[in-house]
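**Student:** Got some structures for you, see below.
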Structure I
Amino acid sequence: MSRNLCQLAFAAGLAAAGVAVSDGNAASNAWKDPAQVRLIDGGMLEDGATRLAGLEVLLDPGWKTYWRNPGDSGIPPQIDFAGSENVADVAIEWPAPELSWDGYAWVIGYTEAVVFPLRVTMRDPATPAELKLRLTYGVCKDICIPAEADAEIVLDGSSARPSAIEMYRDRVPSLIDAAGENGGVVSAAVNRDGDVPILELHVSLPGAPEDGFAVVEGPPGWYLPVPERTGADAAGATVYTVPLDGATDPDDLSGAELRVTGISPAFSFEQLVTLD
């Protein structure tokens with residue numbers, strides 16, 4: 001299913017979607033298929049001003065939900081904490097996703113379960129924060145299904161479960177400035193010889209190239225497909241190509257900043273690349 005068709009299905013079916021919603025203070029809940037959503041308290045971080053929390057999504061077997069970039073099709077999650085109390089800011093961390101083929105297009109997301117770590121900056125660190133979530137997202141098995149969820153939790157440390165969140169924090173790609181011994185973008189260049197400009201990335205990732213993949217995200221308004229792995233260079237870096245006709249102005253790419261995420265079982269990274 002194309003992204004446009006999936007988004008149309010999302011808009012048409014939103015009100016009728018079934019999803020489990022949990023109050024973070026509730027001891028138990030009668031979950032509904034195909035997803036369960038709740039907030040987790042992770043306790044205070046070492047700085048004494050930031051609380052750790054988690055947005056947990058549990059899925060029925062065979063179902064997926066999406067990363068911030070859903071791939072060639074899918075519904076990116078919209079996470080809203082408006083209405084929270086004693087909260088100045090919420091920084092969302094994105095654990096490394098999986099790449100899969102759904103029979104129509106590439107999908108970037110998670111199966112079975114994911115916890116999105118949240119770093120909550122409080123207005124008054126001396127008092128608890130009440131975190132209120134409004135989540136609009138998609139789940140997928142054979143087709144995309146839209147879903148909504150509301151949840152809330154008082155972050156006071158009384159029921160903190162940091163280990164459940166830290167496991168997923170360990171999967172968040174490392175932010176790097178340049179390629180190092182663990183990997184990264186070695187080079188990035190735009191080929192303008194054809195009708196469509198093509199970005200060629202040389203990416204170093206540990207392990208076998210077939211075990212890893214890369215994602216490229218552009219400025220707001222850009223749509224870039226999942227990069228195609230086309231081979232390797234003489235130094236062993238994997239070569240990916242990405243058509244840039246989804247840029248807002250493909251004829252004027254100079255200075256555009258791209259975020260490249262490289263995923264492998266051994267090491268995952270995020271790196272900013274500026275086009276010449």
Structure II
Amino acid sequence: MYVIGERINGMWVDIKKAIVGQDEGPIREWTDKQIAAGADALDVNVGPATSKQVEAMLWMCGIIRQINADIPIAVDTAKWDVMKEVIPQVAGPKIINSSKADPEALTNYCGLAAEHDCSLVVLTIDQRGIPTDVDSRVEMGATALTMAMEAGLTPDKLFIDTIIQPVNVAPKQPLAVMQAMEQLKIISDPPPHMVLGLSNVSQGARERELINRTYLAMAIPSGLDSAIMDPCDKELMDAAITAELLLEKMIYCDSYLEAYRANK
């Protein structure tokens with residue numbers, strides 16, 4: 001499981017305060033914590049903290065790079081003007097998070113990713129909105145893969161997000177998302193990565209941790225191989241590790257949890 005740490009996000013009160021007050025402490029704390037917990041990459045999102053999106057994004061990314069020069073940074077913004085200005089200025093490995101799946105957006109984002117050797121997250125959403133059915137998600141994912149490859153991106157550089165919605169709002173969508181991932185994993189060899197913003201499935205629900213943990217374990221057999229999630233939630237990480245063990249992605253030993261973390 002490729003774990004993208006979700007915690008450096010201006011939606012969180014401590015990160016919002018850090019951005020507003022230019023306090024490096026929380027950024028450094030969550031960089032260290034998430035990497036120590038097993039994060040493979042760190043998502044960075046300014047959120048609603050400031051209107052100076054470019055400056056804030058570069059400030060946060062710069063702090064992370066002082067701590068770790070090599071961990072991939074997922075630059076997370078829905079604003080093309082912010083993304084195209086930030087990506088060339090962030091050192092080290094990067095992930096563009098994210099593009100919609102309509103052709104105009106894909107042309108821009110695939111070109112930016114290819115130019116700067118970035119990975120790219122593509123959401124299965126277009127001008128019609130979030131699809132409610134499996135076929136539309138698969139169609140958009142296939143379009144994203146085709147356009148990414150035409151731009152020079154190999155499938156291993158592409159992360160397709162089939163968009164999970166809160167289960168208390170869209171109770172039929174968790175299954176549709178998994179079915180779409182199953183189909184998208186067989187459209188190329190090697191296949192693109194499948195990624196989800198995991199905590200969205202439990203947004204507004206009472207048993208958030210349990211829902212996240214259970215859905216993660218269910219989605220891995222359907223092809224999910226990466227997630228934007230909380231690596232500091234030990235039970236969540238244990239569920240992911242155990243699911244991969246039972247799917248023969250690692251060799252069993254009694255200390256498989258410790259072995260996984262030691263390898264990280």
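Just so you know, all these numbers are worked out from the coordinates, no wet-lab data involved. Worth saying up front: this structure is predicted, and the values here are computed from it rather than measured. Cβ atoms are built from the backbone, for glycine too; each structure is taken alone.
**Student:** Have a look at I, II and say which one yields 1.00 for FRET efficiency 1/(1 + (r/R0)^6) of positions 168 and 200 (r between Cβ atoms, R0 = 30 Å, to 0.05), as calculated.
**Tutor:** Label of the source structure: II.
**Student:** Supply the structure label, taken from I, II, corresponding to Rg and Dmax of the Cα atoms in Å with the calculated value 17.7, 51.
**Tutor:** Value 17.7, 51 for Rg and Dmax of the Cα atoms in Å corresponds to II out of I, II.
**Student:** A value of 3.8 was derived for distance in nm of label points 7 Å out along Cα→Cβ at positions 136 and 184; which structure in I, II was it taken from?
**Tutor:** I
**Student:** Same structure, new question: Taking distance in nm of label points 7 Å out along Cα→Cβ at positions 120 and 176 from the coordinates of each of I, II, which one would give 3.4?
**Tutor:** Answer by label: I.
**Student:** State the single structure among I, II that was used to calculate distance in nm of label points 7 Å out along Cα→Cβ at positions 48 and 240, giving 2.7.
**Tutor:** Comparing all candidates, it corresponds to II.
**Student:** Here is a further query. Out of I, II, which structure matches -14000 when helix-only ellipticity at 222 nm (-39500 (n - 2.57) for each DSSP H run of 4 or more, over all residues; to 500) is calculated?
**Tutor:** II
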